[in-house]
Structures are given as structure tokens and as C-alpha cells.
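Asker: In the part that follows, the structures are each spelled out as C-alpha cells.
Derivation of every value follows stated rules applied to the coordinates shown; laboratory data play no part. These numbers come from a predicted model, not from an experiment. Cβ atoms are built from the backbone, for glycine too; each structure is taken alone.
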Structure P
Amino acid sequence: MKNKIIFAVMAIGLTVFSSCEKQLDVNPVASLSPEIVGPAEAPKLLNGIYDALQVGSNTSYYYLSYATEDLSADNLVYRATFFQHGEVNNNAILTNNVLVARYFTGPYAIIQKANDLLEILNSGSIPEATAKPLLTQTYFLRAYAYYRLVTLFGPVPIVFNRDVVKVPRKSQDEVYAQIISDLQASISAGADFTDAKFASIQASKALLARVYLIRKNYPLAKQLADEVINSGKFQITSNYASIFTTPYVSTEHIFKLNFTATEAQQSLDFFLQHPSMPGGGRAELPVDQSLVDAYEAGDARKAASIQQISAPTANPGWYSKKYQDPSGNGALPFSIFRISEMYLTSGEAQLMISNNPTDAVALARINDVRTKRGLTALASADLQAFIRERRVELAFEGTRWMDMRRTPSATNPAKSMATVFLEAKGRSVNDELYPIPQDAITTNDLLLPNNPGYN
């Protein structure tokens, strides 16, 4: 083990420019000896990782990364102000997009802090009883950061320390392997669920189930999703709106990213809401009409998720209600994993295993969700039925773009839903991934070549 954990700027490009063109260091230069970190200090370092999950690399607007998948896909549209959002919505992102640069650097702040704490926890200097729950959370948080990176940017560097060296990108297979390894380590550490504000073995199993679904390992996706369901710690609520309204406590939450009014670190509702809605907003990112049309008659999720603003009020249209703090202080959580996703994951995986749209196990899972939302049970369900259900169930929760990328199009099964969506805009399959930001490449030329279409 190294004698010191050096807090230095990594040479993978972890600096970005704000809209005011002020260069920001991700990591202040300092040092910390693992030997001086005791049981009382280690949880404080863990709090720093959670903080990085909120603010990324100490830059403003990182919280907008939690809406970027819905904006790339067909759930949100760009209306005004931040032209960088327009690039994401048009699937025509430039390599100097400052928001996308933050979506790239932000997860590395999480990873670096997780690396620091893991070195301490694995050094033997912390008693096992203290270390194990911290290990569960830290491995999960590092895995989630890599998940955010690989799903948006594809091949990215894998780093385990803060050595100031240039780091090349690893393949998507290698990044997913690292995610799986971290999640398995998290589960092995064994910290059970206590509060959705903290990572747990159930949160790790939920992310692992999602990863296995993306990777088309359907038996393991089903197994992990079922383990979360069968833990007995979560239930699908019959009051969908209660998940996203004060006091933001629900039996559905497996893991949520919490914010308080005093932190003042996020204003996602300011971008998603209309000014006339509780807490206000500026109508920057209204809802795509195709999502409005996707809700079936009688679906309780529609009124809980979106709201129509009618003319003659300025900027009429539909707007998201899911991230709404009536006080206007941004004191609300982001939902990262909910139990309903595990039901849909389990059912979809079972469908793909059986290849039978009337499979009783698959139908039971999707109908457990539908009936709680006020809809009738389905007598059969194909893959598109599960993807439609995921769209309305998990709208604005950061899953839609990857769902479109991993799912064959109903009209052209040789291509993904995302590719067909892009081609209708005159874009190409290359635009399914975001570009590696130019600032990062300037710092580290080993990040080249960029993703196809961006060189």
C-alpha cells in the first residue's frame, strides 16, 4: 500500500470550464495518511462520496445529469435557454458541450473518493464491524459512477488511485466487468437495507440486475431482481404520487439521492417545471408529446408524473411533476432504484428466457405493477409491452435512453429503438453515445480516438 493517498488532479481530463469560463480543479492538492483515519473519521469520508454523487466534480449543474437520458430519448424536449440541452435533445452533441463535460468528470470525483476510502478500509486499520457497512456502500457508489459513465460514454478509463498519469480508455466489456466486480464485493460485505438514503446490498443487487438486463444475461438479471423482491423490505405502493411528494418516504425506494434545503445543490425542478407549478420553474425542458400519449386511460401515473399548462399562459404544454419541492428550495430526492423496476426486470428477463408472451411468471410481474397503478392486467406481454411499461413507470428516472438503446425496434428489429429514433432525425447510430469532452482529451490524449462520429 502507498504511504499516502495523494489528492491530485488526475491526468484523464478532470477539469472543466464553467459558463463564466472559470477553470475549476476537481481535486485540491492535499494528502491524508491511511494510518491516521480511524473508525470515527471513515464515515466522514463516506459522506464525501455521497456529496460527490450530488455535485459531481465540485461544479454547478451536475444534477442535470439525472435528466440527460430522458432528454436524449423521447421523454423530454428542449425549449430554451441552455443551448447545451438543445444539443442533447437533438442528439447532436459537440465535444465542447460544458454540461456533457461535467457528466464525464462528475463520476470520476465519486470514483476517486471511493478509491481513497477503499484503500483505507482494505488496509486493516478499521475494525471489521465498522468497515463492512462502509465497504458495501463504497463499492456500490464506485460501481454506480462507472455505470453512469459507460452508459453515456461507452469505453472510459478505469482508475484505482490518484497517480498523475495518463490513463487509456477500457472497452465497454471491461468497464461492465469492473462494475460487476464492485457490486459483488459490495454484496459480500453484507450491509443490509436500513434507509433508502444509504446504499445497501439490495441497492447493489438492483444495479446488478439492471446491468445483467442490459448485458442480456437474463437468468442472472431475474435472479438478482427476485432476490430484491423476496427480501421483503420493499413493496409496490398503490399511491404512486406519494413516491414523489413530501415527505418523500415510500416502501418503493431502494436507493435515492437525498437533498436538503440547506445544501442548495440542485434545482432540477427549476428546469423541468413551469413557473406556475408549486415551487416554480422556467419551462426549460417540457415533456415530449409521445410520452403524454403513452399513458393509458386510467393510469394513475399520468397525473402523478406530468401536468398540463394551458394557453393563454405563456409556454403552454406538459411538464414533469416528479421533482417538485413546493418550497422552491430543491429539498427533494432523486429516485435511483425502486422496487417496481425490479418487478419489471424480473418479468422481462423471464419473458426473454421463455420466449412466451403468455408466460405466467412474466405476466405476474408486469401485472403486479399495472394493477397497483389502476390498470387492468394483461393477458399477454411481449418485449415492447415491458418497455412501454418501463417508460411510464420510470419516466424522468434516468432509464429511458438505455432502454431504447438495448431494445430492438418493433418496426425494424435489426436496429435498436434508439437507432431508429436517431435516423428519423437525420442522425446515426453513432449518436447513441455521448462524445468524450474535448477538455478531457486536451489533458489526456490517450482518450483518443473519440467515439465514432466525433473524431
Structure Q
Amino acid sequence: MATFSSGYSAALGNILSQVNDAFSGKTAGIDVSSVVDSLMQVEDQPMTQMQSEQTTINSQISALTTINTELTALQTSVQALEDPINGALSQMTAGTSDSSLVAAAADNTATAGTHTVTVSQLATTSSSYSDYISSGSSLAGAEIQVEYGNPNDPSSTDTINIPTSDTTLQDAASYINSGGYGVTASVVTDSVGSRLVLNSNTSGAAGNLTVTSSATDFTTTAGVDAELTVDGVPVDSSTNTVTGAIPGVTLSLGAADPNTPVLISVEPDTNGAATAIQNFVTAYNDVMNSINDQYTLDSSGNEGVLAGDSMVETLQSQLLNMISTSVSGVGQYTNLQSMGIEMQDNGTLDVDSTVLSNALSSDYSDVLNFFTSTSPQGWGEIANTEMTQLTDPTQGPVALDINGLNQTNDDLSSEISDFQANMANVQQALTTQYDNLDTLLMQYPLEIQEAQDQLSSLPGATSTTNNNTL
């Protein structure tokens, strides 16, 4: 109100000064445009205040949106710890004593344990090559028959008819490769000439080729299955990627050495678990730091735009309570602090890597139960339930706050629009009013002069100087 009064007083002073100058003859009239502009600046102050309020609201919505995004990321990190099937703590890893012979990878269905694998033979792929095809000759119009598997009882047969338009060996190879057959063709050229080479698309004995053609003879190398033993049990595999021999573990055979047993160890993925826990701590700290920033004074001594929002204080309390929650009946770890995840003075978390590492290496099952147990309820399920409520897109506290601010913003936009329409009428009325005043002020000197002329024409009149002022 004080700003409005001072602005109005300044505008009135400007008008009176111009009117006085007009009366005194210093000017011919008043500057209507500047007078109306100064008055409109005063009249527009309520709109300026509403626009300023919108600016604040938009800053609040932006800050809340950031917090909401961080809450969603926090829930994702909690779910990665809480999920007993696909979560980070449910993953297994496989190690090997000689990865050049056997590499191993485990999924979450694997069971912890140690296994012995010995590879006596790698799987190979059958191939067949033609006789030399002399320069200038081709297989155009030739028929090639390819049988797969046991030559005495093939599992399937391809009959390949090379088009007569394919006048080079490369044309024939390209035709075969585009036909969806069970072989891949190429051309090998040396100092003697060129050959058509067919490689089976199926490794092992099942992909063995038997190739015949009236155009040329083919020489074939048979493929063989991989042979290995797993914990003393013979295993035959058509490929060098072996699944099923150890449940949940994929073996990748790199070389055969029947005299070198390879130890495969399957155990919980403690590195992955530590990373998931750190991801949770980072996500939580992001939210808490964003909240703390609202109550931190900047260089001008101002708090954040959400400092007066009670919802933010409530949200902070809910998160702190969630972090401090203790559980029982799930093992030796009852809260986050007991495994090295400690709360700092500002509400953020810090990880004691030594304590956490010992927990993961020595008592992994208890750590797993703390986060994933459903009966009794573990910390992970409690936290995920809390986060689901906080991040609800329609009923979550942050979402409701944002919706309320958006509604206020829309209402202000409507008020501003109505105000602007009204101000157009006010400006027109003021312009008309001061145009009329300007006309009167410009007529005033003429009327004075006319009166003086009449007076001076009277008998005995003397000349005087007009010193009228307002």
C-alpha cells in the first residue's frame, strides 16, 4: 500500500507541475501521453504484484518437481534392494580358476557352491568347400544339395538352385546368403583358383554338412560336439556355450585341456549389492540435500522458495523416520546403522565401507533378509510402502502441493487477464480526461489575451503584464 501511495503522489505531482507550467505560460499544454503513462504505472501495480507472485509460484513448482523426481529415483533404489527375486541383493556371481579354459556367469536362480569342470573337446562347426572353379567359369544354373546332421539320417535338407544370371562365384555366394539356408557361403581364392565355401550355421554334430552337386565336388570337414565333465558327470554340448549343466550358470568354453580341472565358484554378488546400497544412499542424500537447501540462507540472507511450505517439513520428517526404522526377527541387523549406513547431523547418510563390507562378506544372508524379508517384514518392504505413498502421482504430498500451486497459478492468470482488460478501459478514460484538460489549458492563454485586448480598448485603460500563476 505504501508503494501504491508513493507512486500515486509522484504521478499527481507530475500532473500539477505540468498544469502549473501551462497556466504560467511556460508550456502550451500538458504531455497527455506521459501523464497517462505515469498514472497507468500506479494503476498497474496490483498486476505487477500478481505477476511477481506467479514468478514465486513457478519457482516453487520447479523446486517441488525436482524433489518429486528425486523421490522417484529414491524409490527405484529402494525397490532394487527390496525385490527378493530380481533385486540387486538376489543376484549371484560365478568365478573361475582359469577363465581361458572355462568362463562362467550366474543368474539369480543359481545356488551358491563350488563345481569342477573339465573340458576334453570343444565344439566345432562343419564346413564344405568345392573343387577349384576355373577363371571365367561359374556355378550359374547349378543345383547344390545340402543335408544336415547324420548323413545316413539327415535332420533336414536344402536344395539350392543357383540362378543362371549369377555368372560369378561371388554371385552364387550372395544368392545363397540371401536365401535363408542353413549355411553361410563365401569365396576363397588362392594362387591356384577360387572355391565356394559353405559353413554350417549350426555348430556341433547336429550341423554336419553333406554337400553334393553335379557341377563340382565338395570336400567336407565334420563338426563335433563339445565334451566336458561337470562334477564328474559327462556333458555333451553342440556349442561352446553350455547351459543347464550347473543350474543358473552359463559356461563359456575357451579351450580343451582334459588334464586341467577348472573350479567354478558360485556366490552372492557382494559387489553388486554394495553398489545398490550406495545408489540408495546417493538417491536419499539427493532428496535430503534438496530439502536442506530450502532452509539454508543464500548470500543475500534469503531462504529457499519452499522454506515456508509445511509439507516440505513433514516430508523431511517422514524420510528421517523411514531411515531410522528398526525391524526384528530378520537376523542380526535391525537397522541401517547396524550395517554401517549412518545418519549425519544434517539428515544425510554416510556409508562406513569397512562395516558394510564385513556384513556383506560374513553375514550376507542376514543382510539379504533385512532388506527383502516379507514375513516378518523387513526394512525394504517397509521403506518401499512409505515411498509408494510419497511418490503417488495423484495423492502423494508433493504431487498434491504441485497441483495446488498450479491451480493458484491458473487463478492468477485469469485475474491478470481480467485486470488487463479493465486497465485498457481505464487507460482510455484517462486519455480522454487529460485530452480534455489539455484542450482547456491550451485555450486559457487565448482567453486571457482576448480579455486583455478588450480591457485595453476601454477609455483610460493602461497596458499591464499578465503574471498569473496557478
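Asker: Ranked on distance in nm of label points 7 Å out along Cα→Cβ at positions 188 and 412, which label among P, Q comes first with the largest value? Before the final figure, lay out each step's value.
Answerer: On the way: P: 4.5; Q: 7.8.
Once distance in nm of label points 7 Å out along Cα→Cβ at positions 188 and 412 is worked out for each structure, Q has the highest.
Asker: Something else now. When helix-only ellipticity at 222 nm (-39500 (n - 2.57) for each DSSP H run of 4 or more, over all residues; to 500) is calculated, the result is -13500; to which of the structures P, Q does this value belong?
Answerer: Working: P: -13500; Q: -15500.
Considering all the candidates, the number was obtained from P.
Asker: A further question on this structure: If distance in nm of label points 7 Å out along Cα→Cβ at positions 220 and 332 is calculated from each of P, Q, which structure is the one that comes out at 3.6?
Answerer: Matching structure: P.
Asker: When Kirkwood radius over Cα pairs in Å is calculated for each of the structures P, Q, which structure yields the highest value?
Answerer: Working: P: 22.5; Q: 32.4.
Result for Kirkwood radius over Cα pairs in Å over P, Q: largest is Q.
Asker: The value 12.5 for Kirkwood radius over Cα pairs in Å, for residues 356-419 alone was derived from one model only; which of P, Q is it? Provide the component values of the computation, followed by the final result.
Answerer: Details: P: 12.5; Q: 15.2.
Computing Kirkwood radius over Cα pairs in Å, for residues 356-419 alone on every structure in P, Q gives 12.5 only for P.
Asker: A follow-up question, please. Taking 14.6 as the value of mean count of other Cβ atoms within 10 Å over residues 156-163 derived from one of the structures shown (P, Q), identify that structure. All intermediate terms of the calculation are to be shown ahead of the outcome.
Answerer: Values: P: 18.0; Q: 14.6.
Label of the originating structure: Q.
Asker: So if we calculate FRET efficiency 1/(1 + (r/R0)^6) of positions 52 and 292 (r between Cβ atoms, R0 = 25 Å, to 0.05) for every structure here (P, Q), which label has the highest result? Don't skip to the answer; put the middle values down first.
Answerer: Values: P: 0.10; Q: 0.45.
Largest value of FRET efficiency 1/(1 + (r/R0)^6) of positions 52 and 292 (r between Cβ atoms, R0 = 25 Å, to 0.05): Q.
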